[in-house]
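Structures given as structure tokens follow.
Taken together, the values in this text are just the output of simple stated rules run on the coordinates, not laboratory data. Computed from a predicted model, the values in this text were never measured in an experiment. Cβ atoms are built from the backbone, for glycine too; each structure is taken alone.
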Structure P
Amino acid sequence: MMWVAAWTALAVPTLVVLLHVDAPYGRHARRGWGPAVPARIAWMVMEAPAALGLPALYLAARPAGVVPAALLALWLAHYVNRAVVQPLRARGGTAMPASVMAMGFAFNCVNVAIQGSAAFAPGAYADAWLADPRFGVGLATFVAGYATNAHADAVLRRLRAGGYQIPRGGLYRWVSCPNYLGEIVEWIGWAIATWSLAGASFAVWTIANLAPRALANHRWLRERFPDYPRERRALVPWLV
């Protein structure tokens, strides 16, 4: 537990750094970060530990009961989409520095070890956990975040066929990055559904990574488009 707490604490300096240094991929790509990898390959490699690692840990642990299988299903719903479906459906994309890909790969390896150790530990969850309000609230929150993320990504996918444009519709009416908001909500739902330090750790790390990215994208959009809606916030409607 202590090492999970220490790992979670590392999210704080990461947040501080990312608030001052935009991660150099996508629209913020720039030179000076070493050789680059085509975006589609980079995303598939970076997310592979998450998509493959947790199922491998499940098969190795063979946890009893329905709950571990339900948690694995939620995880795969996100990561099969992130590691396979989205990269294959992506239209173009700026090459990603191999250094960024490697950092993402390493993070996913550590995170999978943490999540698997908690979710698949012997006796971690009895089947009665499915009826616990915390699991129900967590599941509903995860699904809401997943739907938000999927819709936002679909809007961006359609727009990118013609280059960068102002996204509209859905939560884009209020925020610049509903895709990041949806992903944050997903992993908050995971933290509630698992009711564990491991789950909370992932939620904290997701915020540390995506909140600064949302702020950076919001600034970029406002600079690029003079007519960008001024009432939009970066991540949370009416607040941030």
Structure Q
Amino acid sequence: MRNPGKYLLAAAVVMAVLVGAPLALGAGEGRPLDGGARNPSDDARQNYTRETEIIADVATYATRQSNKSATGGGATYGCRAGSTSPRACVRASNLADGLGFSFASKGATVGRIEAASATAKPFTTNATSVATGLNADQVDGKSASEIVDDARASNLFASVSSAGALSGGRGAATAAPEATGQYLVTFNRTVTACGLNATVVGGAGDAGFASVEPVGTQSVRVRTFAQAGANPAADLAFHLTALC
């Protein structure tokens, strides 16, 4: 064989190509993007193993994705980051002091957050300032009307006539006279932890004052006194409040 070194060199080159090609093509780095196809390939062994960075220095946007189809979307992103991962599938970070994100839509609903569980938090934030224009339908699972009703329900009151009849109130069950200027008012719930106050109803000959004391867990004794004389007991109409 003439010049065996030449053939040995050629064989080495061929072996290097055959052995090195799978190593070089084992990942998709370095290949151009192929429009209308999966990049870098349907072969999972050729998945990218490093970040693909697109760096620009333009006054508009670094990249733009658009879909002119009436039924198609602009972009979709997916990942498999678990609950312990510090990364999200999508992150927008403004390194200056401008907006971090902006959404716009001509539809009646601008966006939607879907969770695997209805009890999941839609989002969290460390910001404490007022979100201008944000209209919250519920707070702690309750609507505004339910919150108002709860607040009203915790503020009990009774309107009692001079004869001891219950003429109105919220949460008051019964009222009855016990003696001259002494009445027992019973509520439909415990009032031992409530602030109690009774006020004599003003009117001709009714000006006076009242005292209150709890009786048991749901009842309150009210004593009414006329202003004249040495504070004699007198039958007077009064309003009783229990702030709980």
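Which of P, Q yields -21500 for helix-only ellipticity at 222 nm (-39500 (n - 2.57) for each DSSP H run of 4 or more, over all residues; to 500), as computed?
Numbers: P: -21500; Q: -4000.
Answer by label: P.
Given a value of 11 for relative contact order in percent (Cα under 8 Å, 6 or more apart), calculated from one of P, Q, which structure does it belong to?
Values: P: 24; Q: 11.
Going through each structure in turn, the value belongs to Q.
Comparing Rg/Rh (Cα atoms, Kirkwood Rh) across P, Q, which is largest? Walk me through the numbers before you get to the answer.
Working: P: 0.97; Q: 1.44.
Structure Q comes out on top.
To which of P, Q does the computed value 4.8 (distance in nm of label points 7 Å out along Cα→Cβ at positions 101 and 197) belong?
On the way: P: 3.5; Q: 4.8.
It traces back to Q.
Once Cα Rg over 2.2 N^0.38 Å, for residues 37-172 alone is calculated for every structure in P, Q, which label goes with the largest value? Let's see the in-between values first.
Numbers: P: 1.21; Q: 1.87.
Going through P, Q one by one, Cα Rg over 2.2 N^0.38 Å, for residues 37-172 alone peaks for structure Q.
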